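Down below are the structures I want you to see.
A short reminder: the numbers here are calculations on the coordinates, not readings from a lab. None of the values given here were measured: they were computed from a predicted structure. Cβ atoms are built from the backbone, for glycine too; each structure is taken alone.
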Structure I
Amino acid sequence: MGSVGGSEFMATARQQADDFGVDRRQGEEVTGVEDGGGGFTVTTEDGEYEADYVVLATGANRDLAEALGCEFDEDDTVSVGVSMETSVEGAYATGAMARAEEWQAVISAGDGAAAALNILSNEKGEHYHDFDVPDTAASVFGDLIDDAE
């Protein structure tokens, strides 16, 4: 079984995002995020951008979440639901922002994936599932298969 290094993996992931037409910003420090009621204004050192959603991933620094008006838990972490959405609709917090001592990359990646699936579900208007269903699923799973998909 082969392997791919982290830098190569990230280059591939960025290329895939670019191929799908994502407006991706990299290397710009975010200095502020404001809730515009139906969208966000993200301020960086290079300008302002409009966004439908924001995913906050700033480690244990919770300043942006506080400035945005997110609620906090007793342990001073950002309060989130299972989908990682904060008390501010459309704003998500991941990793150390929402967890007191669970600061592992794999946990943060899972949090980001939960946020992404929630955003995709919101955009699609129904639950989005990020996996392929084999043609043989009906014979294996029977009535557990949703015929609408």
Structure II
Amino acid sequence: NALILADIDHFKDINDRYGHPVGDRILQIIAEIFQSSVRADMFVARTGGEEFALIVEGASEDATYEIAERIRALIEQTPFTSSQTGMNYGTVTVSLGICMASEAENPEDLYTKADRALYRSKVGGRNRVTRHSATGGRAGKGWLLYKKD
């Protein structure tokens, strides 16, 4: 089990340059990419202005990284163009941070560590995936389970 946090790079600049309706549409497209890129039993949520969270169950750290990297690459490769005017809004990228549940003491610690990994993606140049990858984590945390009704 793992938590992936994502943040759209330079989103404020997008809103400032093109306006909030364009920013809102970009958020919708990115949310659609998240939803279409993961299994139906995974939980995706928008957690803030330009932030998303993904709960991954039953995947190794490497598999979780591959999920995050696939999402990152899909967003980077998506053309963000107005269907009405044909205006190209340029490349949009995201930074992502990963923490495995086995590396955290509780849900708050999991979020904090995933957020730190996300921060390292941002300061490391953006448009990348960073793992928390602490050593000596305990396996088998049962508190990060999402049951889809």
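Each of I, II could give relative contact order in percent (Cα under 8 Å, 6 or more apart), but the derived value 30 comes from II. A value of 24.2 was computed for mean count of other Cβ atoms within 10 Å over residues 2-9; which of I, II is the source structure? Answer for the origin of the read-out: II. Each of I, II could give Cα extents along the principal axes in Å, but the derived value 52, 35, 32 comes from I. When mean count of other Cβ atoms within 10 Å over residues 26-33 is worked out for each of I, II, structure II gives the greatest result.
Out of I, II, choose the structure whose coordinates give distance in nm of label points 7 Å out along Cα→Cβ at positions 66 and 82 equal to 3.1 when calculated. So the calculation was done on I.
Structures I, II were shown, and helix-only ellipticity at 222 nm (-39500 (n - 2.57) for each DSSP H run of 4 or more, over all residues; to 500) at -9000 was computed from I.
Calculated for structures I, II, distance in nm of label points 7 Å out along Cα→Cβ at positions 42 and 90 is largest in II.
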